[in-house]
Structures are given as C-alpha cells and as structure tokens.
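S.K.: Heads up, there are several structures right after this.
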Structure 1
Amino acid sequence: MRTLQNTAREAVGIDVQPSPFTHHVGSIVDRSFVAQCLRSIDVVLHTATLHKPHIATHSRHDFIDTNITGTLNLLEEAAAAGAKTFVYTSTTSAFGRALVPPAGAPAAWITEDVPCVPKNIYGATKLAAEHLCEMFQYRTGMPCLVLRTSRFFPERDDNPTARTAYDDDNLKVNELLYRRADIDDVVTAHLLAIEKAPAMGFDRFIISATSPFNRDDLRELRNDTPAVVKRCVPRFEHEYVRRGWRMTPSIDRVYVNERARTRLGWQPRYDFHYAIELLSRSQDYRSSLAREVGSKGYHAQSFADGPYPTES
C-alpha cells in the first residue's frame, strides 16, 4: 500500500486493524464485508493470512477460516466484480517436508516443480488456497498468479538456538543466500504480477533473493557451506571477519527464483552479493522500504521467550 499510493493506481487497503494505509477495517472471513469492499475493483492483491507464528496461538479452524474460506470469499467476489487480475501471496512453507532432505543427502534444490508436502496447518491451508486460485482461473478465466514468498519479515528468528548463536543481522544476511528476500523486491514482484497476469492465466512463482549457488554446489553446501560461499562470493569473508560474523556451517535447501526472473521479468536487487557490497561501505543491507516499514509483529501481545511462541 505504501508503494501503490505513490503510483497512478487508485489503491484501497483492507485490514483487520486501522492504519494510514487501511481504508476498510474488517476480516476477509466476512463475505458481506468482502463483497462491499470489492465493488468496482480491477485487481486483487491478496496478502491477508494467518502465518506460521500463529500456529501456537490460533486453532486449526482459525487457519481454515482465514486462509481457505477468506481466500474463497475474495475469489468469488473478485470474479463477481469482474476483476481482471488476482494475485495471491503464498509461501515457500507450502513445500513443507520437501525442504529438509534426509541426513547425508545434498541440499534440496527448490523450484516450483518440487511436490509440496505440508508439515503444519499453515502450509496445508496456504497450499489449499493456491488450489482454489488455480480452480477459479480455470472455471472463470480470471487470471490468478501465486507468489510463494520466502522470509522477508524483520522479526528475530523463532529458533532460540539460532538467536543465541548469531547476531540477528548476521542470520538475515546468511539467509539471503538461500531463503530470504527484501520487502522491496517482494513488492516489485507483486507489481509485475499485476502487469503480466492477464497474458499468463495461472502460474506459480518462487519469490526469493537470487542465490549464487547452482546444482553442483548442493552436496558441499550440506557439508561445508562456508567453503562454497567463499568460492562464489570471495568478498564475504573479509566483511564477516570485520564484523565478527559467522557463516552457517550447513544449508539444507536453496530457493530457485529462475521462473520469476524469466517469465515475470523480475530483477531482485537485494541479494547476498549486494548485501556484502553495502556492508563493506558500512551501509544498511536492507532497502529503504524495509527500514520504513519495520516490524509490525504477528501478535497484539509480547512473549517472554522469543518474538512469538512456537509449535511444540
């Protein structure tokens, strides 16, 4: 919404909480509310969801209500309103158990063709919503694109071991190698999806920073990630030493954004190479949009151990 309000597009924001970017306050679970909001619209950017951090605080029925029924409400009302494009923000968590290969196996090379094996209610409901988008495109002809975004929120890591072992910025820059994106690049992908959807009909795209790795690196990545990074991005070592940072010893998956770059024409800027370049100049590795948006949090309350409770 911050970006759209600075363009020629007339943008209307819907949220469960009021904000300077919210025009209608309510839930997508409320079908009549959705119908009212979607009158005379051309494009729907559907980013509303219960996230993984809500698993420990919300019931499975809550996830079904928001992530599946809410998506169905938006699809039905968008189609009824004659919308020209529907863009659904999904997640790489939809891949689930496919993201972690068995012990001794190489790191997983994750493309859109990898079969999804959801491991929790979040992944299961996001995948179900993707299927609804695909069905609606087939049944109604309304173009629907699905963007499977990797991590881009700024909250501290939910893993207490990782939080203790690494500086938070250290962790996030490490993740740009294989499972993180900057919100500025995520926004750009959504704007391109609006533009390209009518000619595509339906498609899925992984939205994550461009990795410097290739398939030949996968076995070594699982066993000795620092050696691979040193080979691919030699400059990183000096900068990490200067900051007292450490590279993760092992990477278990690599998100591949080739389809988004090829078919959408997406050109993500904030990758590991660029982060090292900015850090070497003592500049912030994040985009100005990421700094402006900051952390919104997932819950109204705070928790003693970590940014949010995790599923046991």
Structure 2
Amino acid sequence: MLQEQELEAYRRAGKLLAEVRERLRPMVRVGESLVRIAEEAERLIQEKGAKPAFPCNVSLNEVAAHYSPPADDPTVIKEGDLVKVDLGAHLDGYIADTAFTVATDEEGEKLKEAAERALEAAIAAVRPGVELGEVGKAIEEAARAAGFKPVANLTGHSLSRWTLHAGLTIPNTHVRTGQRLEVGEVVALEPFVTAGAGYVEDTKEVLIFRYLRERPVRLRMTRELLRDLKKTYNGLPFAERWLAKRMSKLRLRLTLRELVETGALWPYHVLVERSGKKVAQAEHTVLVTEGGCEVLTA
C-alpha cells in the first residue's frame, strides 16, 4: 500500500502532466514540426519542476508507438494525418503517463473518438479485485461498437517508482490474465484503436533506449556515455535526440547500436500497424481506490 506522501507525489505528477497536455494540444496542428511538439512537451514538463519520464512520442498514422523524433527530423503534420502524442512526467521517480490523438480529417476523427470511448470504458471497469481481462473486455467492446479493433499486442501497464512498466499488463482485448487490481495500485490505461489488423510489428528503427546494466565496452567515450546514462536517467527511457550534442549523428548511432548489442541498453523499436492502417490512442494514469479509481491525469 502506498504511503500518503507517495500518493501525493503521484497526484502532483498527474496534475502537472495534465496541464502540460492541455497546453500542448493546440500546438498539434497541420504544418507543425514533430520535433517542435516533442521538445515543447519536454520543456513544459521541466518548466513545472518535473522531468520527462520518457521521451515524448509523436507518432503519425500507422505508426503506433515509440516514435520520438530525432533532432534533425524534417517531418511536419499534413492534412489527413492522425497524430498521437504520448508523454510522461516524474517527480523523483513517481510517474504519470498520458496520451491523446489529434485528427485532421473525418476518418481520423472517428478513430480518435473510438479510442477516447474505449478509455472511458476502461476507467469505468477499474475497481479493486477486477480481473485485468475484464478491463480489456471493456476496451474491446467499446472499440468494436465503434466499428474498429483494439490493437491486441499493445497494452496498459502498472507504474511504480522509477519503473514505467512495473509488472501488471492491462490488455486491450478480452483475455484471461490471472491478475487482479488492488487498492493503491497506479496503472496507465492505454487503448489503441485501428481499422486494420489489430496488431503492431517492430520496425528496424530505434529512437528510444533504456539503460539495463554495465557491460564491458572497448572505447572510453562509450564507457563514459553508458555511465552518464545510468546516472542521469536511472533506468527510465531516453531519446537519441537528447544525446545529439554529445557527438556526431553517425558516431552516436554506432555507439548506441554497440550498447544494444552488448546488452547494456534496451531498444524500443518503432511500432507500426501490421496492415498499414491508422492507429488512434488515448491514455490516462489512474489510482485504484476502494470505490473504483481516481484519474490522476484528468
């Protein structure tokens, strides 16, 4: 059970992240740069006295997750794009996580609304003792009622201090998990909705990483980078973009690849919908209470 000061830290993180989300939302429009959106999200989080819990994701259309634009990304939002923005903040390791979708056409608006209704259904299903598959059932039923599918191999997750994915997996489909929610747990509910196959696949592109462990590496520059990553991010994800000033783009990518291959870093591959169809996302962080849940990022 969380102590009162821990609950308060989660509430503060959730409140400030909700404020950042609403300040950022009008910026997500046709003609805006993906890099500017991500950097503004991260700047606003720090302006409020917190730190990013992970790099801001700005994912277009069939790209579902893990796209945090590199520093030199020229991409701007075009008419017809469906834009997902996923952002997180932490206060001394206490994490809040939220996401929203912005549509620029009628097709995308329907997907966006379906994802939001699925999130509402998930929130309504949360209560102490509920089997996690029942939350997934609520999400799936809401998505299918709107004429779409949930993305089956993307999930919500529990949160703990300094840990973004802390053990519980909240499905977006009706499956039995054998796990139940308990009072005091903090979880991110995260429906993804699509008109496509309902599954995502890894691409080769990796723009987000997480420190795993010390490993022997040959070059002093690489050893120093690994040591700094451990100290600075304490196991939370970081972006290639955040390291762009340390060395050339080519050198940085080679160094990060070496650290992945040695097992020192975990790579978050960019995820795309299997059939190439657009994906919408909605997400809130909630605290399980005796009477249901408290939405921390409302």
Structure 3
Amino acid sequence: MDRLDAMRIFAAVAKLGSFAEAARRLRLSPSAVTRSIAGLEDQLGLTLLSRTTRSLRLTARGEIYLGSCGQILEDVEAAERRVRGENAAPRGEMKVAAPIVFGRLHVLPVVNRVLSEHRALSIRLSLSDRIVNLVDEGVDVAVRIGQLADSRLIAVKLGAVSRVLVASPGYLERRGAPESLGELADHDVVAFEGVDATNEWRFGDRGKIVRVEPRLAVNGADAAIAAAEAGVGITRTLSYQVRASVSAGRLVPILQDFAPPPSPVNAVYPARRIASANVAAFVKAAREHFRANPLVPVEEWGSPPSNRPRQQSRDAH
C-alpha cells in the first residue's frame, strides 16, 4: 500500500474515531486498515494514535500529521481534477448528504438518475437531519433547507419550501379548525423534534412565538405525519413533507395567514469542488429534476382539495 493510500486511511480513522468504521467506509478489511496504520507509524517512527480498549484518540504528533495529510490529499485531488478538466466524465465515488425525508423523496431520484447516466460513478448517500460539516466529513455535495450559515460554500438554489400546520379532516370536524394562534392551546399537538427543537413555534414575518404543549412528540417527520393523518392532532412540518397527503385530502393546511416566510432549498458544495465533474453531474441532474418537479411553498400549490372540512371552507371566504 503506497503512502497516499496510507494517509487516506489514517485520515479516515482519525476523523471517524474507529478502525472498524474507517474500514467499512473505505471498503477495506479491518486487518488491512490496522496494518496500514502500523506501517505508517513504523515508517515515521512515531505513535500517531493512542489506543485503549474503549477509546481512540490522536497523539500530539498525530494531530500535526493529520493537518498535513489533509492538505496533501486535497492538493492531490485538485491536481487530478485539473488534469481531467471540468468536462471530464464523472467517475470514482461521490458522497452526498441530505435530510432524511427530503432525501428519500427528492434526492434519491436525482442520485438514481446520475447513476444511470454515469456508469463509472458510485455514490454514498447519507440521510440525516443534522447539519453535516462537508469538509470534515468528506461530503462532496449536500442538499440543505433554510438559510445558509457558511458563506464559504457554493450554493445552487433548487426551490423553496415553507412550514405548514396540518391536521386531518376528521380531527378538524371533531374539534373545529383554529382561527387564531391563541386557539392552538386548546388543541392536541403532535411535535416533530426535527422541525420543532423546542415547544416554541414561530409564526409570521416577525417570528411571533407561540408555546405549545405536545400531546405526542416524535423524532421523525413520517411518524408525525402518520399521527396527524390518524387524527391525533395538529402537526407542523415542511411543505414538501405533506404535499402528497394534502393533495390526497388526508391532511388540511390551517392558519396559513400566520405562516413564516418560505425557506430556500440549495445544493451546496465546498469551493474546492467547483471543478468536480461528479458534483457538476449531480447539480445538473438536480436542476433538471426540480424543473420537472417544482419545489414550491404551500402558498403556490394552487387550489386545495375538494374534501376540505366545511368550517375550513367557510373560513377561506
């Protein structure tokens, strides 16, 4: 195994904090990873990683070496991209990150299209509702919902979504539809922790805060939506998560006059990936996908389903 490969393995072990996880990510055997690190330490005459039965951490020399390895590996990747040119065919492996539900509904079709068009490319799709650090976690391109905090990333806008309160027609017939934010206190609420990290919901342009007491709290959008469809209560999601349910009449948007401004959806990638043929292929496929399947906030969906509850229909006039 050459020195560059050994550096890649060392960097993966150090960042992941695990020999086994590094082996899995790199598609190597655990013994190959162990031998590579041992060989690297023998060549340097240094201990790079301090190992115990319960932990793995970098030594002081290991910290220094990791920084140097990162720069060297980035320089090698940049040189390879320059040699291939921006129009080189996508190849190798690309890591893509996206939120769980959005990734399943919208990013997976993009990934499938890219894979069908570029046989020499493989993709690792990581679905998580946490904000990943693209550089530290080796992510080539990510799809993010909301305003971007990191101005160092290049962003390509794909669409926009909005937060929306929904309930089932049966629940609204039984309990009545709230006409003001203050009336939420009299209703059963299903909270999705991914969207509502606290029990304080914000509404409108000024972010008016309304405190709710959830009757049910879940950590997944799918579960919150299923509970709302079953008539458990009102839930708050992002528009793309419930568009199919609203279109089918299983859920009804409420209190839309108090909705906060829409949030952008962007494909983002580090500036050093600007010449990457892999990233370019993903962004091109994503743009084409969302041109054919526009990602718009709930206000732009058009007419609501015809089976909206009677009270809700009267309120709309």
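Taken together, the values in this text are just the output of simple stated rules run on the coordinates, not laboratory data. Keep in mind that what you see is a predicted model, and the values were worked out from it rather than measured. Cβ atoms are built from the backbone, for glycine too; each structure is taken alone.
S.K.: One of 1, 2, 3 was used to compute mean projected area of the Cα convex hull in nm², and the result was 19.6. Which label is that?
M.R.: 3
S.K.: One of 1, 2, 3 was used to compute distance in nm of label points 7 Å out along Cα→Cβ at positions 184 and 280, and the answer was 3.8. Which one was it?
M.R.: Among 1, 2, 3, the structure yielding 3.8 for distance in nm of label points 7 Å out along Cα→Cβ at positions 184 and 280 is 2.
S.K.: For which of the structures 1, 2, 3 does the calculation of semi-axes √(5λ) of the Cα gyration tensor in Å, for residues 200-247 alone return 20, 15, 9?
M.R.: 3
S.K.: Now, a different point. So volume of the Cα convex hull per residue in Å³, for residues 40-111 alone, computed for just one structure, reads 97; which one of 1, 2, 3 is that?
M.R.: 2
S.K.: Using the calculated result 4.0 for distance in nm of label points 7 Å out along Cα→Cβ at positions 104 and 192, pick out the matching structure from 1, 2, 3. List each step's numbers first, then the result.
M.R.: On the way: 1: 4.0; 2: 2.1; 3: 1.1.
Here the read-out was taken from 1.
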